[in-house]
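No lab work stands behind these numbers, since they all come straight from the coordinates. Note that this is a predicted model, so its numbers are computed, not measured.
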Structure P
Amino acid sequence: MSEETRLLIVFDRAGQEHRLDGLDGWRVMEIIRDYGLPIKAECGGAAACATCHVYVHADWVDKLYPPTDEEIERLDDAFEVTERSRLSCQILMEAQFAGLIVTLAPGSEP
């Protein structure tokens, strides 16, 4: 049985669109990093650094699980936080998130 891949659309800081395939259960941050896009992700997904900050496309904000208190607290360390800000390490890919659109935020570049 093969694993299902899910489309993740990422806009880099220059506005270029990247269409990535991610596996269910993988963190959005891991998918972005594994494709070689410029994302720091210094803590490796422990929600300890805010260097995987992304903006979730407006159409997706209410479709994702809400951020935890820990994620909200960590976003205080990020640059240019908006109501669409999330830590990409805290979003796990699954079937209902196929087609998710995010943009790399300032401060996430290596």
Structure Q
Amino acid sequence: MRQTLRQLCAELKVSRRAVQGYEKAGLVAPAGKNKYGHLLYGEPERERIRLIRFYQELGFRLSEIRELIDAPEAVRKAAVEAKTAALEAELFRLRELISLAKEYIAAP
């Protein structure tokens, strides 16, 4: 089933501007237009936008996503693995910082 940009944005909880940015970056393209000229998006486009959002949540920039999105699966997995390791290191650092902050707060 194809959806308009408005319907797609509502379903995926993504802004219209974000989808337009993905289109401008060459990451996704509409599947067609309806009789009123509204852009339509099908399941492949929805899944691609979900994947783009996932990569963004991990901290990849659009330029990095452009290289990753159509890369072989092994390349994508290696990139996600490296990003996960970096996030785990950041999480460790933040936990240490929070612990120090709590010690500071608790000190007389």
Structure R
Amino acid sequence: MAITLTEKAAQRVQKFLAQRGQGVGLRLGVRTSGCSGMAYVLEFVDAAAPDDIFFESHGVTVLVDPKSLVYLDGTELDFAREGLNEGFKFNNPNVKAQCGCGESFNV
């Protein structure tokens, strides 16, 4: 089981953490939401939860709760700029379908 970040995503996370002045890493998770059933959750973490699973990628600690890991295993988080838009992009091999807006998915 693994979660990875591209070098661009790791650099962006490190920049955000430096601007915040605190934090142990980035939490990835999923929640029930959207027209396809599940949505990604990204948040900076100041303290790990007891059941968190840790991954290290390009110098960034990624934390995932065990329930979300089932849906996120093998995911690569990228950071991309497309025209005037920029943001994190999830390359999740478990996704069977996602909504047209890209905000939600199902497995």
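Computed quantities for the displayed model
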item	result
Comparison of P, Q, R - label where Cα Rg over 2.2 N^0.38 Å is highest	Q
Given -3000 for helix-only ellipticity at 222 nm (-39500 (n - 2.57) for each DSSP H run of 4 or more, over all residues; to 500), calculated: source structure among P, Q, R	P
Computed 32 for relative contact order in percent (Cα under 8 Å, 6 or more apart) - originating structure among P, Q, R	R
